[in-house]
Structure 1
Amino acid sequence: MTLPLHGSERVIQQVNAQSKSSTHYPHQREAIGTVREMYDGSLSTATAVSTFRNIHRLFPSATIPKSNKPFPLKAAAKPLSSFVFTDRGRQVSLDQYLELNQIAGLLILKDRQIYLERYRFGNTEKTRWMSMSIAKSITSTLIGAALKQGKIKSLQDPVVKYVPELKTSAYANVSIRDVLTMSSGVRWNETYTDLRSDRRRLLEAQIAQKPGAALAVLQQLPRQAEPGTLFNYNTGETQVAAQVLRNAVGMPLSQYLGERIWSRFGMEAEASWWLDSPNGVEIGGSGMSATLRDYGRFGLFMLAGGLADNEMILPTAWTYEATTPKALKNGELIPYAYLWWPVVTRDGLRDGAYSAIGIHGQYLYINPKQNMVIVVWGAQTRPVGGAQINDQAFFSAVSLAQFN
């Protein structure tokens, strides 16, 4: 029995359930909610869990094949079994952190070894979990790969060089760098629960699954400021980035990810990525779904500076440039990089730490100095504001812990 759906959502779920029926997936028969209910924050915890591990059923999705040579992850000789840290003056145990923040999966890698791997709510190593805005950081990384190959000439290139449909829009004089730093100056309201927001308009375009519908939303946006002068978190920017990338590399983003990173670094399982329409462009700001360990491997790829299968996939020093705080044209520093969140605490800046962060509690935390990656799957029912414990406090404490 499935939950009631409305309009195109019903059709989309049926189409995807049929297309995946030939592939065994341990959660494929679970009842799931709708994408509108996700953004409204109206799912129960149980339905949120089943939905978050089945997002490929919400929209047509592209498959990213697994690698023929998985990158090995071995267990540490002395794994982390318990942990206590301080958040805003109170002591918090590992189990309390998992429970209070409704964490469905947790992976801690240090020196390429598994120090902690925990699954909850019926998840296993075969479960694929949604990334939400972690996909933004993956899109950014693919732009780095396209730069390395010369398919994108420069981040200073105007986006309309690659997406001419935007020439008469507010994106006419916006550079790729402006988009990556979310400083295009295009007006945008990101409020997830506001049905009138631009974010919900983009979601409705995705639900419509009509070719060009998402791009049409971006074409209609007004200008708020000059490019490069105002930071405003804007998921629309990431769909511009996806369109730029799709046209620059001449192939779907999922295929490019599979060829340049997924297969070369050794991801052990298939992943999936939402499309804006059947056979359309991937959703640059969300909709990727992968296993816990493969998210961890992506973090290791970043720690390796973009080295995979003895080839540098990313430009020299890209992983530093893309993840450190950026400045606007007036010199103002913003707490953002190229679709990555630098950790701007004293410890974070010291270690060069950064995160990819998605709503409902998704995290990919990377600490270069400590050679550490932490992956968190959240099952929070509200898009934002559902965490009772500061995740960054947990990451900081783990990064300072003595493991041996």
Structure 2
Amino acid sequence: MNIAFIVGQFPVLSETFILNQITGLISRGHKVDIYSYPTDDIDKVHPDVEKYELLKHTYYQPLVPENYFLRLIKGLELVFRHFLKAPLVFMRSLNIFQYGKRSASMRLLYAIVPLLDAEAYDIIHCQFGMYGIDGMIYRDIGAIKGKLITSFRGYDISWYVKECGEQVYNKLFAKGDFFLANCEFFRHRAIKLGCDEKKIVVHGSGIDCSKFTFKTRYPHPDGKIRIATTGRLVEKKGIEYSIRAIAKLTNIHPNIEYNIIGDGYLKEHLQQLIEELSVTEQVNLLGWKNQKEIIEILDKTHLFIAPSVTAEDGNQDAPVNTLKEAMAMGLPVIGTLHGGIPELVKDGISGFLVPERDIDAISDKLSYFIEHPEIWEQMGLSGRYYVEKHYDINKLNDELVEIYRQVTTNNLEPTQKCLAVCQGNFDG
């Protein structure tokens, strides 16, 4: 199949779930082109970006000047250079009555330029709902052709809806051919917003389990208990609350070491909090790490925390891949009763679930883990089994290809069969 991915920015280190789908499709013999907004930095990329030579198949929109006069001049240059390729597409992109600010700002005109040399696609897969809207408009004006599939992944079906209103996806739900949600929680939300329940299935974000070696966890002879969190330093990751929980425990369990892997706009705030709580010897902000470095850290770790919360702007998480990776490596985990996380962590079986922002509950569960290391092995085994069964990237990529085939053939009945299979994958 000939497949187009419409994404925000590519490559992005924190979005390996998109990369895993792209490489999985290519390894299965399909052709994938990637359409992206310009990215700020491609110096540090996942090894698979180079291995599969993905930048050769990535097409970036021209940068849109902030100065409107310069934008107009550059826009006229783009029209002059490319108009004869698709005159009607250019004219439609300037229809301000149909496309409002997108046309008036000339952003739609800039956006279609990399699409003009593309052949027709079997599938146009838009990653995140807002890019589904983009894909719908590009297809409406004739800039791209193919069946339109949109994946809902988290902030697009939480924060974006709160920001833009519950009607924001109405046209997309009507015109899109099919939809995927990365957890049942977000599938139900999409249906509540107006998506036809027959046109949306759960298709989770997978990980390559073979890259995350399982190891039974035991207390270290030196008595040190190593705990980790991996995630962007942003509000919805809730890292402030795990730091405060660690601080509560240090008097009782002074041998704690808490390593936080990731970066983000809250870095300075979290570092200040660490200093205020006098836990600089216990808590470390390690910054961004590549996958190999993350695996090396987790290999020496005993417990893992994913303290996600609903952000003030409504942003929520699906079952996060960092939790899957930790579970695949045999780490007992603590997650929150948040978004899609309860679909991944089974309370009391592979880890514990606690209420959002509940510092005492996080602290209590950590203390229980530290005082009962005999439960680590079974919880680690249960987590590995669950991730292998439900989130193995190879199984999920086979499933994705089957979804594509059913959508391209308009075969709705098998798609409903696929719905049953997909939902079965995420039952408890």
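Since every read-out is calculated from the coordinates, none of them should be taken as a lab result. The shown structure was predicted, so the numbers you read here are calculated from the model rather than taken from an experiment. Cβ atoms are built from the backbone, for glycine too; each structure is taken alone.
Comparing FRET efficiency 1/(1 + (r/R0)^6) of positions 39 and 367 (r between Cβ atoms, R0 = 41 Å, to 0.05) across structures 1, 2, which is largest?
Comparing 1, 2, the top value of FRET efficiency 1/(1 + (r/R0)^6) of positions 39 and 367 (r between Cβ atoms, R0 = 41 Å, to 0.05) belongs to 1.
Quick check for you: by distance in nm of label points 7 Å out along Cα→Cβ at positions 63 and 183, which of 1, 2 is greatest?
The maximum falls on structure 1.
A value of 23 was computed for relative contact order in percent (Cα under 8 Å, 6 or more apart); which of 1, 2 is the source structure?
Structure of origin is 1.
Computing FRET efficiency 1/(1 + (r/R0)^6) of positions 55 and 287 (r between Cβ atoms, R0 = 25 Å, to 0.05) gives 0.55 for which of 1, 2?
It traces back to 2.
Could you figure out which one of 1, 2 the value 0.05 for FRET efficiency 1/(1 + (r/R0)^6) of positions 95 and 383 (r between Cβ atoms, R0 = 30 Å, to 0.05) was computed from?
Label of the originating structure: 2.
Have a look at 1, 2 and say which one yields -8500 for helix-only ellipticity at 222 nm (-39500 (n - 2.57) for each DSSP H run of 4 or more, over all residues; to 500), as calculated.
1
Kindly point out which one of 1, 2 the value 0.05 was derived from, the read-out being FRET efficiency 1/(1 + (r/R0)^6) of positions 103 and 351 (r between Cβ atoms, R0 = 30 Å, to 0.05).
Matching structure: 2.
Out of 1, 2, which one gives 1.2 for distance in nm of label points 7 Å out along Cα→Cβ at positions 239 and 263 as computed from the coordinates?
Only structure 2 yields this read-out.
Can you tell which of 1, 2 yields -0.21, -0.62, -0.77 when log10 I(q)/I(0) by the Debye sum over Cα atoms at q = 0.06, 0.10, 0.11 Å⁻¹ is derived from it?
It traces back to 1.
For structures 1, 2, calculate FRET efficiency 1/(1 + (r/R0)^6) of positions 327 and 391 (r between Cβ atoms, R0 = 30 Å, to 0.05) and state which one comes out highest.
Across 1, 2, FRET efficiency 1/(1 + (r/R0)^6) of positions 327 and 391 (r between Cβ atoms, R0 = 30 Å, to 0.05) peaks for 2.
Using distance in nm of label points 7 Å out along Cα→Cβ at positions 199 and 311 as the calculated read-out, with 3.7 as its value, let me know the right label among 1, 2.
Derived from 1, not from the others.
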